[in-house]
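Please go over the structures that come below.
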Structure P
Amino acid sequence: MKKNIGKKGVLLVNLGTPDSPSVPDVRKYLREFLMDKRVVDIPFIYRWMLVNLIIAPFRAPKSAKIYRQLWQERGSPLMFYGMDVQKLLAEALGEEYLVSLAMRYQSPSIAKGLDQLKKANVSEIVVVPLFPQYASATSGSVVDKVMEIVKKWQNIPIIKTIDKFFDHPLMIKAFAERAKKYMTKIDDFDFYVFSYHGIPERQIKKASVDNYCQLSDKCCSVYHKKNQYCYRGQCFATSRLLAAELGIPDDKYIVSFQSRLGNDPWIKPYTDEILKELPAKGYKKVLAFSPAFVADCLETTIEVGEEFKEEFEEAGGEHWQLVDSLNDHPIWIKCLEDLVRNG
């Protein structure tokens, strides 16, 4: 067999961001995001009515206001950190690789990123959804979209996908390094919260192998082949690894979930409920992590960093500190390089 020639392609894909914090752009983003059948997994007609008649019209103005708080001089952090990572990874990989950045929703699109690699006639494409833990609504949606586009090509190169990297040693180390700068400034945090983006319980059950996933802490306390694609199980595994790396005792941290939408049950426990109980238990100083996100965004900077902080202090807490996302951390770049080179 002849060795592949030419450059190899890398497609980095994050969730996406509105083009601006204006109401029309936020509404456009919400519509594309929530109309994804893997995100809101209900029949099309009900999804269309829910998104276009209820969520997008009424949620867009409120979300736009929050996005304006998040926006910086360079724009959306998720976007400009994505561009920084694209450049740094390209430098780390060298001339053998061509690295493209795409967003699952809005710009730059997956179609545009793939077209760049196609025009370069790359010999293979490594797709890296930038979500540490696999979920159908994130990594699954990215792969689904990539395949939808590539299946129409006349010439289809080798395509590899990195479906999850929740336990990669370098990712764990990078998050730990982010945390250490706060842990050295305050002698002792009373408690640690690992808050992940939530998903509906029904999505866990739909993906369960042999009905193994029971949405219990006991079920998620061990990670193995039967729950290898259980999002909740992966979140618990990431937290165990981070706690071990930082020397956090088992009884000093909790895994919880944020950002739920609608009235259906989402995976528990809910972060906004947990944080209100901590001060009464004597936990007044909390270090919070968001290990489902590799770049600062609305769910980290605003929701965990500001809204949860305010709720915690109102409940009697003294100090709530969010650990920064990986953003452009050098160890994170090394992690991505290893994922691309070694899978």
Structure Q
Amino acid sequence: MKYEPPRLESKTTALGLAAAVAAGALWASAAQGQQTITFGHVISTNDTQNEAYEWFAETVEERSDGRLNVEVYPDSQLGGERELIESVQAGEIQMTAPSVGVLSNFSDSLKVFDFPYIFEDKETAHQVLDGEIGQELLARLEDSDLVGLAWGENGFRNLAMAGDTIRTPSDLSGQSIRTMEVPLHIEYWDTVGASPTPLPFPEVFTSLQQGVVEGVENPYELLHSARFTEPADHLTETRHIYDPEVLLISEAFYDGLSDEDQEILRSTAVDAAERIRTAKTELGDEVISEIEEAGGTVTQLTGSERQEWKEAAIPIYEENADSVDTEMLRAILEAAENEMYLKAIQ
């Protein structure tokens, strides 16, 4: 498996490119009688998500008899996640698939997923997201001029360090950890004793290389496909946050399509999301093996060590439950049968 480093681009350059791409797409679609959908995302080209997005593009064109032409731009070519969401809102591009942590800055309802250790396993997370709770959260995105087509998956976030292996929160004392630009993520790492440093995704690789940050947290596959495991090769399976993504489309663009084409996009997005989930489950052990074969280490926590991490997160719930949709947070915790944090927010 060949991996490529993330590209570094300024917000101005990325948005300028997005505008140019959109203009070209509009010209091409007018000339060919097609609707062209520009789909930008930050995932590396060989990651399972990008492979699923390429499948999505091919399948949408096939199912629409060529009426819909999806052009996929991976690897932050059109900007970081925040810039891509803004571009979809502005109509500069039509689709993206951000992590829910960044998307929560645009839809307050999603901030519930910024809390750590909600889900014990993927099966529970899938059940909640695919049920009434998940569909209600997707529907609320329309308040931000966005349509959520389906729940994708980044997976459980784990810790990768350039220095020593981390087993307990006390091992992190004072060490700088790259986080997403998500306030609750930043507060969590501060609570467990680290020095959180929010950085856009395209800047992470170089920041690890140069020692700007000492660690980063992300799902295993993304850590590896983005080559973060080269400078940060001591990994710990903390599974501190289950990180879904959302396949998003511009509400204005979507509303302008026929009912038939809307259904094609929605159903194909659901199918693509299922492909991502299946591929990530099958690829998990392979990615860990590749990390270890390259000289990295992957540490599994004992039950007592994991419990220490979970207990360290209790103050996050106690101090922040009333800053989000508390009833939604409670409903998700109940659906996940998470008694520890339900007690913390009572």
Which of P, Q yields -12000 [helix-only ellipticity at 222 nm (-39500 (n - 2.57) for each DSSP H run of 4 or more, over all residues; to 500), calculated]: P
Out of P, Q, choose the structure whose coordinates give distance in nm of label points 7 Å out along Cα→Cβ at positions 165 and 309 equal to 2.9 when calculated. P
Answer label among P, Q for the case where mean count of other Cβ atoms within 10 Å over residues 85-92, calculated from the coordinates, equals 20.5: Q
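FYI, it's all coordinate maths here, none of it is from the lab. Owing to the predicted nature of the structure, the values given are computational and were not obtained by experimental measurement. Cβ atoms are built from the backbone, for glycine too; each structure is taken alone.
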